[in-house]
Structure I
Amino acid sequence: VWSPLPGNPGKKYLHVFHEKQPDLNWENAELRRDIFSMMKWWLDKGVRGFRIDAIMNIKKPFPLRNYKCGEREEDLPLLMGREGFFSSMFDFREMTLGMSDKGWYDRKPATLRQYRDMCYAAQKAFNPYGFQTNVLENHDSPRCGDRFLQEAMHEITGKNTLTKDEKQALAEKGKKMLAVLYFFLHGIPCIYQGQEIGMENMPLERFEDIDDVSALGEYGCAIRAGLTREEALSVVQQFSRDNSRTPMQWNDLEGSGFSTAEPWMRINPNYVLINEKQQESDGGSVLSFYKKMISLRKNPAYRNTFVYGSFTPVCENENDLMAYRRTGEADILVLANISGQIVKVPIDPSFCRVLLNNTDAFILEGEGTVCLEPFQAVVLEKITL
């Protein structure tokens with residue numbers, strides 16, 4: 001937090017984050033004027049707003065003292081909405097799933113059930129006050145497929161012998177399911193670069209390939225805890241922020257279409273299989289599925305429901321299911337099987353129009369029971385005669 005100030009013996013400067021990111025003194029009126037001048041420069045160019053990162057760390061009351069991190073849910077009316085400071089806010093509680101105070105070496109992989117419960121809790125907390133910004137991936141977390149699908153993938157592969165191609169198809173199905181679950185929540189969906197083609201975590205073979213400053217610290221933490229170098233590297237590979245910061249995979253040519261020069265980070269070697277150009281012409285690709293979701297959300301018949309409609313969890317006690325209704329001008333039911341086995345879901349038979357499906361099958365058993373394959377997600381509309 002405090003480091004020696006270069007060229008000033010006996011003085012130190014504060015940096016809550018990296019030493020190359022010194023904290024500014026917001027009690028200084030001249031500094032505030034300069035910051036506001038820079039903001040106005042951008043606003044005059046047509047920028048409509050700013051995404052303010054780590055806002056709780058910007059201004060500190062004097063005298064400086066330690067304080068507990070995090071905002072409190074009871075403060076949300078002060079922070080967002082018509083009477084708040086911000087038009088929207090991110091909820092990063094999903095980044096804490098499985099975390100341990102000991103470090104990454106003791107962290108547990110996140111599960112789909114944890115993700116579901118987190119979504120429900122966030123929707124309940126934020127929706128009364130405004131539009132939450134919903135994210136599935138960001139620059140500080142691993143890729144969503146590697147992060148949330150592993151438990152269910154192991155469940156499926158443990159019961160069935162799958163070929164490499166079948167495993168890849170299952171992973172793509174899971175990525176589409178995750179996309180459905182977050183994209184139609186109440187709030188503003190953001191798509192992180194590479195998420196729309198299903199980019200995956202980066203294989204890590206050498207310590208020298210670690211770029212993330214947090215990963216370097218966690219590697220040392222794991223070593224001090226008694227892990228071998230190989231074990232510590234495996235821990236870092238699983239949770240490092242480098243996983244989401246690798247160059248975009250545009251095509252299968254050398255450099256993945258990102259650059260003819262050597263980039264600052266290695267390109268994921270799977271760019272020959274996962275890239276934008278290949279998926280552009282594949283109607284069943286992850287990219288094509290994202291385009292279908294965007295088209296559905298912007299469809300005039302459903303736009304107001306997805307944007308302004310109410311959010312209600314459905315079948316909350318069903319362990320293998322994530323489901324919710326979006327109700328407004330239309331009545332929409334989103335269903336997803338978050339397990340590795342077939343799930344039968346009793347529904348109102350009037351939810352009979354399939355708006356979106358991440359598989360070719362839609363199985364109805366009797367009247368009002370939907371059979372969902374592992375990782376299947378469907379969006380249904382209620383039709384009243």
Structure II
Amino acid sequence: MAELQPFNNIHDTKINSHCYSRIPFGADMVLLRQGINRLFVLNDTATFIWDEFLAGRSVHQIKDQLVEQYGIDRNTATADIETIVLQWKQDGLIGLMPDEKCKDYSGFYNQRFMASALQSDHIGDYRLGCFEFRICSDDVELKTHPEALLMHLRTDDAGAADPTKLDIVKNKAGYSLYQDGFKLADVGGIDHLICTLPYELAQIAATRLDWSVVLHGAAVSHGEACIVLPAPGGSGKTTLTAALVHGGLNYLSDDIVPVDKATSRAMPLPIPLAIKPGSWPVLEPYYPGLCDQSSYQRGDIQIRYLIPPRTESNPLPIRYLVFPSFRCGARAQLDPITGSQALRRLMDAEPLIRTPLNAEYAGNFIAWLEAIPAFECTYDSLDDAVKLIRPLLV
């Protein structure tokens with residue numbers, strides 16, 4: 001693959017057109033760069049600047065063209081170019097490709113670890129989506145913790161003759177987590193283990209599915225359809241999801257929403273909802289006693305878990321995408337957004353995309369996205385947000 005040369009400032013910007021594919025998307029343009037698992041959405045101004053660079057024009061020439069094309073002054077034109085080019089470089093659209101943007105995300109992690117012979121006691125059998133697993137541990141003190149966290153996934157009639165075995169083994173530093181004898185992770189104490197286990201289970205379950213993309217967001221349903229709420233971490237989506245479940249919608253997933261490759265349906269992975277301290281008093285009226293529950297240390301913050309009701313759900317069609325936007329003091333409103341706006345926000349939430357990402361995949365992904373109505377939900381009050389979102393399904 002032809003590689004781009006690094007540049008130190010905007011005047012060094014060079015673009016090798018052979019590294020890119022472009023797809024029209026409404027009034028905007030989507031770019032795909034070889035080796036990067038991300039789609040880049042360019043508005044009309046950014047597209048204009050991109051095409052000027054491709055044509056080999058200098059920054060000074062592009063400034064002149066912007067002034068003429070859009071009727072803006074040269075200072076504004078300079079600021080626009082600098083802002084756009086800097087963003088392109090930070091996102092990996094131009095310049096050298098950062099290692100983290102070139103990882104193979106066809107699976108969540110590499111499971112090639114040294115096998116170990118393990119002897120531990122049976123704790124329980126569980127089902128997460130279509131993934132059936134058995135948790136075992138050699139630590140007597142540990143046995144009540146997974147059961148309390150995963151009680152909504154407990155099953156006494158596991159269909160798999162030989163379910164995946166997850167062993168939790170105590171060691172000097174804390175615990176080790178094994179999948180069928182292969183080490184997945186080393187964790188510290190009980191808190192670290194409890195905070196790691198649900199996400200590890202979701203990761204393993206997702207690797208068993210034939211997904212086209214894994215959206216970073218939450219999903220709720222009613223009847224035979226669902227809403228996905230894509231959002232970056234720390235956006236308040238988990239808190240909003242908890243309120244929507246309290247309001248009568250069914251809980252499907254949080255953080256990890258795989259989309260089935262064949263049917264484009266959301267595949268449920270109902271791990272417990274991890275509630276951060278700022279949301280404890282907010283959700284207490286919905287879930288009395290939340291503030292009195294045990295909390296667990298996750299990094300530098302405390303987490304309390306909401307255990308969702310036991311539900312059985314097949315993959316469901318995604319009726320709407322709703323992008324939550326909490327704004328203190330804002331009036332609650334649900335505003336439609338364009339497909340290209342939805343794509344930009346999906347990329348900001350950092351979904352996992354099958355590799356290799358190519359023009360055919362990108363075209364299919366865009367066609368799928370265009371068919372789903374998308375909204376931004378701006379809110380200050382959870383009650384108001386629930387009143388806006390719930391009627392989309394009920």
Hey, distance in nm of label points 7 Å out along Cα→Cβ at positions 26 and 90 derived from one of I, II reads 2.3; which structure? II
Ranked by relative contact order in percent (Cα under 8 Å, 6 or more apart), which of I, II sits at the highest value? II
For P(r) over Cα pairs in 20 Å bins from 0, in percent computed as 23, 55, 21, 1, 0, the structure of I, II it came from: I
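Just so you know, all these numbers are worked out from the coordinates, no wet-lab data involved. Computed from a prediction, not measured in an experiment: that's the story for all the values here. Cβ atoms are built from the backbone, for glycine too; each structure is taken alone.
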